[in-house]
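Chemist: Listed after this line are the structures, all set down as structure tokens.
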Structure P
Amino acid sequence: MPRTTCPGAAAPPETGPAHFAQRLVDWQRTFGRHDLPWQVRDPYRVWLSEIMLQQTQVSVVMGYFARFTARFPTVQALAEAPQDAVLAAWSGLGYYRRARYLHQCAQQVVQRYGGRFPSSAAELVTLPGIGPSTAAAIAAFCFDERAAILDGNVQRVLCRSHGIADPLPSATTTRRLWALARALLPEADAIAAYTQGLMDLGATVCKPRQPACEQCPFAADCQARRGGDPQRLPVRAAAARARPVHHTVMLWLHQPGRDDCWLEQRGHDGVWPGLWSLPLFDTQELALAYAARHGSVLGLKALAPFRHGFTHFELVVQPLQVALLPQPHAAENAAAAGQWVARSEAAQRGLPAPVRKLLSRGLALQDPPQQALLE
């Protein structure tokens, strides 16, 4: 496929390697971000922030980062923690595979490297959950390695500044961008400021919509701006068909006179693997049959349904609240599958965000008289 650029021509010398890096470094030192809590030379904190910032905005990550590092101040502490504790601290950030990889990575850093992160991108990328761009960021910020990053923000900056109009995420365009990212690298003594500058420029100026071009160090010669429509780049491949929609019934069992719920830990397959959740069922009939196996159903109430988006599908959730009088033998038979948990304690577990939100609303069904409950 021939290479495509914006109308107007090849990039002028000002965006070539000799000028691009220095202008970006100068801009970052004056206008970039300098007060983020992970802007340190500690690879543990840099790594943690890079994983958290995948698919998540800085404003959201700030609070999670502070709480997570307070609970797990070192990679050793994270490695020694139970996975449930890690998932609980991550709860609400979504994309929970990141948290499981985070835990596995911490354990490998301790086992393979004695608790010290390797100093090269080539070694870092062999650890669970660390891709080439994350590895390069850690190596650049903490060890001054001349390593190129290429996250979504950087792709956008390079496509616009250099007028690259080939569609993403094609392998051909990605290879071209990686080659450009490596060609633009400055010398090692400026690599940290340069890497931070790329991140800052993409996050605060060269935004997906309504870019603040007048604040950009490349405003005068940005190929996308010279083409008249900077938002046109990067070009995205044609969108896939709409995500399929699945339906589920989420069963909230609770006991009369108690503010509790029945939680089960999800298996390794399906949605929310490894997290604690209210049980899920294909139909209300299956949910009620499950409830009946745990004890006497005293009453039920269907709560307002809601949608939750996953990468490849939409989940429509119908919450069903059921008041239940547990039977001793039922509790014994079900003990292996789940636990009765007070809502105040449930909040300390690794819960999917929609389950956490649902439980925070409180009980809608308040111990109604037994004879008036079943519908």
Structure Q
Amino acid sequence: MKKYSLLFLIFILAACAGNVEPAALPTAQVVIISATPAPTITPIPTATRTMQVAMDAYTIEGLRAHEFQSGEIHIRETLLETKVFTRYLIEYPSDGITVTGVLQVPTVGEPPYPVIVMNHGFFSRTVYLSGDGTDRAAEFLNRRGYLTISSDYRTWADADTAESLYYSGLAIDVINLMNALPSFPDADASRIGMWGHSMGGGVTLKVLTVDSRVKAAVLYSSVSADFADIIERWGPGCLGDVYAGELEFGCNSSDVLPEDLAPDLISAYFDSVNDPAMLKAVSPIYYFDSVTAPVHIVYGTEDGLTSAGTPPEWSKKMYSAFEEAGVDAKLFGHDGEGHSFTVNQWFAFMERSSQFFDLYVKP
């Protein structure tokens, strides 16, 4: 009897287990599962995160956090003495390298003089000499009582070579030149204006978004403030020997990637030229809300017809962005002029620029 009773009990329990309705379960045992799926978090690809970390120092925010290393301006030699100015070949330290440049001290007025930092445009390094691209404008400003100073930037003339990604190294060299100004007694480091042509306009734009000491800036036939435009027009920088890159490979040698650069940084740079987020992070146009200096944007209506020029649309684009950011900006188009202005319009442009500097830098 005990054996049959046990089998019967097992049979009953099995039958019940297959037919119990949820309502028959004790309330505490009812589990309601939501039909809404949990949110899906898409992770940032490891390659993208690696690129962002490697490139961080070369972004606008990275430059703002940069620990600039500068020192004193040293005169190498006197290049020229005139009734208007004395021209010197100089050198100064910039983040562990030596950079050369040109200093012109006026004979008009009394020191210390207000300073205009002159940023030259692109020249092939095979022909560039210290002062090229800024000498004519420098003399014009010397006649009006301004001390002018221009950096050759790293890799040009007799300056040392070091990396420069998205003009970052060039901007660092210019800011370190500004930091060195107090070492030259005739320069008033509290009164600084800036003038940049072409690539030098791009360097000026970087400086304006990083350093608030500039009291007024002139952007003459400037490259775009958006590196997406620059990459689209000229491509990425030169890897290895920058001279060979200029002559043989046709790369954009405004950017310099020495052969001894870390492989992960090289890889990150070439990845970044196709990454919209990184191109924004290195582009001044997205940081104009931090610019404190008034600016003059000057272009020729016939510029950009060759690959060496800068399309007028770039100047118009940065003007609109400056206006939207609340920056005091003025746009001047010169009919019929190309990348570098001819005699009459050049003098008109420089006279207007000197009056602009008189208003904001000289007082």
Structure R
Amino acid sequence: MNYKFHELFTLLLNQHSVSSVNPNIDQSNMGVINLLAETFEGLGFQCELVPVHGYHEKANLIATLGSGPGGLVLSGHTDTVPFDESLWDCNPLTMTNKDNRLYGLGATDMKGFFAIVHEAIQQFLVADLKQPLIILATADEESSMEGARTLAAQGKPKARAAVIGEPTSLRPITMHKGIMMEGIRVQGQSGHSSNPALGHNALEAMHEVISALLLFRQQLQSQYQNPHFAIDVPTMNLGVIHGGDNPNRICGHCDLEFDVRLLPGMSSESIRSAIEEIVTPIAAKHQTQISLTRLVKSVEPFDNADSELGKLVQSMTGHVPESVAFGTEGPFLQQLGMDTIIMGPGCIDQAHQPNEYMALDQVQPYIDILRKLIKQYCL
């Protein structure tokens, strides 16, 4: 790779852009967005910054070369997960080139994607594009996905096809599970533990809620299976529980947080409605109030198994389109009417942990694939 590739890769890693549901560590992504806008404007792209609904100092970037109703979108997110620098063997906010790997926070997930795209498009800058080439950079994929939600709500960008460059080891992905993260609060009545009649025990009600949820999980797994997934059933993980404040007080409140990973064909709203029906009689039985709260907005399952783009990439790489358990912005780009796949360099196993890296032997093969796709969809 040339100097420009390494320079842009390093500059992208230098920019802080952590996104988190915790406002104390959440950061703006404008450093990355402004860098990319300046970079692509210098190459002749028309750049539009799209502010993210409800977020201060966060934006998406739509950089467009050429015009027309079709074309190709190359999409990545600009944010990273939080990090603990003390756990890294190198500086996470700059590029370290070692052992044929490029280390840094976001190296593979997924700031490095933009440096690779920048390299791939160089030969098309003076080409007579018949359809537009669009570089899309989004905000908050690692937390709220509000960047992609904003774009879907505004109906842009528009193109024939889209590649989301999440790390998939260069394998095309045309299906992934959805995710919903929910909280359940049982509000009871505290009182002196010597006399149970003085209160309504929220912990005992929550015990019954949990039993009912586990039974519901069994029912879902009996009803829904998809052999294209390594874990071929929907999952439900009970992740957090808090309740009460002292052994000699009747527990006045109890909170549970859980997630559900949805298979294609399942809807987060229908699951939510079913859970509300499950907990309503439990609340009445224990004389408590039980409320269900969205911890984050749900991401629906992604299913593009019949993708023409997926078949095209299969012919280029020899890899049959696959499915993954993690979520992406795929459903939102698909909502915009684009034939969407997820395919990028690097391995998801390297993401979200110290010493994240991009393997250099993934870079040139990905550049070659992107150039073939640009020729197919833009020339």
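Chemist: Figure out for me which of the structures P, Q, R the number 2.9 belongs to, where distance in nm of label points 7 Å out along Cα→Cβ at positions 56 and 104 was derived from the coordinates.
Modeler: Details: P: 1.8; Q: 4.3; R: 2.9.
Traced to structure R.
Chemist: OK, next. Out of P, Q, R, choose the structure whose coordinates give Cα extents along the principal axes in Å equal to 82, 47, 35 when calculated.
Modeler: Values: P: 82, 47, 35; Q: 131, 42, 41; R: 81, 44, 38.
Derived from the structure labelled P.
Rule-based calculations on the coordinates, nothing more; no lab input. Keep in mind the model is a prediction, meaning the values are calculated, not measured. Cβ atoms are built from the backbone, for glycine too; each structure is taken alone.
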